[in-house]
Structure 1
Amino acid sequence: MRTPGQKYDIPLHFDLPGRLYHFARRMLLRGAHGLYVRFLVIPCLRNQEGLSDYFFTKLAFNSAIIADHQMIYKVSLSKRSTIEHEFRNYEKIRSDFPDLMEFMPNYRMQRSSCVSYLSMNSYKPVSAEASLEIAQGIYKKLRSGGRATTKLEIPDTDEIQAGLKLIASIYGDSAAHRVQKIVAAFLDGGKYRIGLAHGDFHSRNILVDIHGNPRLIDLDCVRFRGIQDFDALYFVLELEWSISGTPWYETIVNYLKGDIPESARSVFERFGIEYSHGLAVSCLIDRIGQDYKKYELLLSRKYLDPIVDQVLELE
């Protein structure tokens, strides 16, 4: 365990010129993306889709979200955009898991030389509290196709491998090895189900159509051989965030300290999963790896240090 003021094996390198460069680059890209959306994408959507004069625009993760009262469009802004992967996941679900289409959006992909976008009906959000019952039904359906007789190992999941590499690059090989032992023990224990996992299962990704039927969106993180229990744990963590404002990474530290409220335990029971610190640590490493691989996102040391400290105390 790290004592106050003690450094890890690899110190944090503060490269001010490099950080300023990346900040300036992000700002320039954001400005360029804004101009691209305003002067090319919006006219294209008005011409091809009949986009209303009243619409909402948001830039996010190499994509732009544009929505009016009828449709939502997710527009690719770079080669790192995940919308093509999201549509492939949707097509595979439609082909291999037709019974799950009852709560899938009506995705449609449009491609041209200058604009590529994914469209769907403009569904309505639900409150975090109301999403729980809907999420339970969706998760039960996903879980019904999972298997509890198969185990995964660390080399079987790119996300966990990526997460462990990040831990090693920031905190050193010794700390990463100690974390890896916890993850490996959880995977070897086999107390989880493997199957189709959403990968970003939370209340904001659950919408309803005009008839009140649920729709599960944002399919770019879907895994067809994933640990389904991660979905349930992440939903509970994000539910706490939506209700109380406590970020998931702070909630997971509390869990690792043994501070798990009865409300959370009740949700775990409703989802049919058994909480363990091994599950929490493995889900954490998986999430860190996924966010970095797909979106180049990484928690700052301000938030990551307390988590790693608490994980290392579990030994």
Structure 2
Amino acid sequence: MQQKGNFLLLERDEFRDWLKKQNVTRKITHLQVHHTYLPNYTTRKNQDPFKCLEGMRNSHLSQGWNDIGQNFTILDTGQIAYSLGRGLNVTPAGIAGANTNMLCTEIVGNFDVGGDKMSDEQKNTVIHFYACLAEKFNIPINTDHIVYHAWYTAKNGTRLPDFIPGMSSKTCPGTAFFEDGNTIAAANKNFIPQIKAELARLKKPSTNVKDDEPMTKEERLAFDNLCAQVESLTKSKDVLKQTIMEQGSLILKLQSKLSMDVPAYAQGVVDKLSCMKDKNGNKVIDTTNGKSEAFYQAVTVLDRTGLFDK
């Protein structure tokens, strides 16, 4: 995240958390989709992003506008620029006559037929960006609420049934936008479904251990030492079983750092362990769920040696 001049530049993975913290006081019900046409991928080559953003702002100011027209700009690099002078609480200047309760986003590039092909980085950001906005403002993901500029007339902002050459204000966001086009059918073919899928992914509870609190260095060392002891004792099943029982409390402590449901591959050994007790008569595990991935992997390996067979 970097602020310079009149813009805040965010990476894709920073945007959702940043957006959640924003206090928005105006009603937002619709999300506009635009392409810049200019600047495009050719003019952007080797150009500083802030120079590009300030250039657009200066162009809009020269037309008598109060600031840059859009609330957000998505660069070809996949970065997201927030307009400090046209923030979330300020009505945009995106579609003449149809800006109330809307957010305006300009996607850098010329996505008409024969123009730019959207980079994967930019495409991924566009989908993630609109999913985050839909989540933040509880906006339905459909073509009634996520709208292309091409679906409106030029002067009074009347909504058209579709892109209609000669009636639509512009081809924006491009006749080859997302490689499908600027019609409602094109949006429903690819763009809208991808936003829905991304929002579903964002809302799905994570079971990825990388997102959980990691072990400390001391705990990792202790766990590694335990694994080394287990490996060195594999020649004696009875001794190995006794050692594991004595180390039960350590396993419980280490596994508390990470938590997940029992994976299918470990269900059998977990059932065995739930019936076992340590040398003090205490259960080796008190619950079958909520263990770490490392725990399930370790006990599965041990079970394959026959350790837990009576």
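Using the calculated result 23 for percent of Cα pairs over 36 Å apart, pick out the matching structure from 1, 2.
1
Assign the value 18, calculated as relative contact order in percent (Cα under 8 Å, 6 or more apart), to the correct structure from 1, 2.
1
For FRET efficiency 1/(1 + (r/R0)^6) of positions 130 and 154 (r between Cβ atoms, R0 = 25 Å, to 0.05), which structure out of 1, 2 has the highest calculated value?
Details: 1: 0.10; 2: 0.55.
Looking at the calculated values, the largest one is 2.
Identify the structure, out of 1, 2, from whose coordinates distance in nm of label points 7 Å out along Cα→Cβ at positions 122 and 178 was calculated to give 5.3.
Values: 1: 5.3; 2: 1.6.
It must be structure 1, since only it matches.
Once distance in nm of label points 7 Å out along Cα→Cβ at positions 34 and 186 is calculated for all of 1, 2, which comes out largest?
Working: 1: 4.0; 2: 1.8.
Result for distance in nm of label points 7 Å out along Cα→Cβ at positions 34 and 186 over 1, 2: largest is 1.
Figure out for me which of the structures 1, 2 the number -16500 belongs to, where helix-only ellipticity at 222 nm (-39500 (n - 2.57) for each DSSP H run of 4 or more, over all residues; to 500) was derived from the coordinates.
Details: 1: -16500; 2: -10500.
Of the options listed, only 1 reproduces it.
For distance in nm of label points 7 Å out along Cα→Cβ at positions 138 and 218, which of the structures 1, 2 scores highest? Let's see the in-between values first.
Working: 1: 1.0; 2: 4.6.
Looking at the calculated values, the largest one is 2.
Bear in mind these aren't lab numbers, they're just calculated from the coordinates by the rules spelled out. As the structure is a computational prediction, the values presented were derived from the model and not from experiment. Cβ atoms are built from the backbone, for glycine too; each structure is taken alone.
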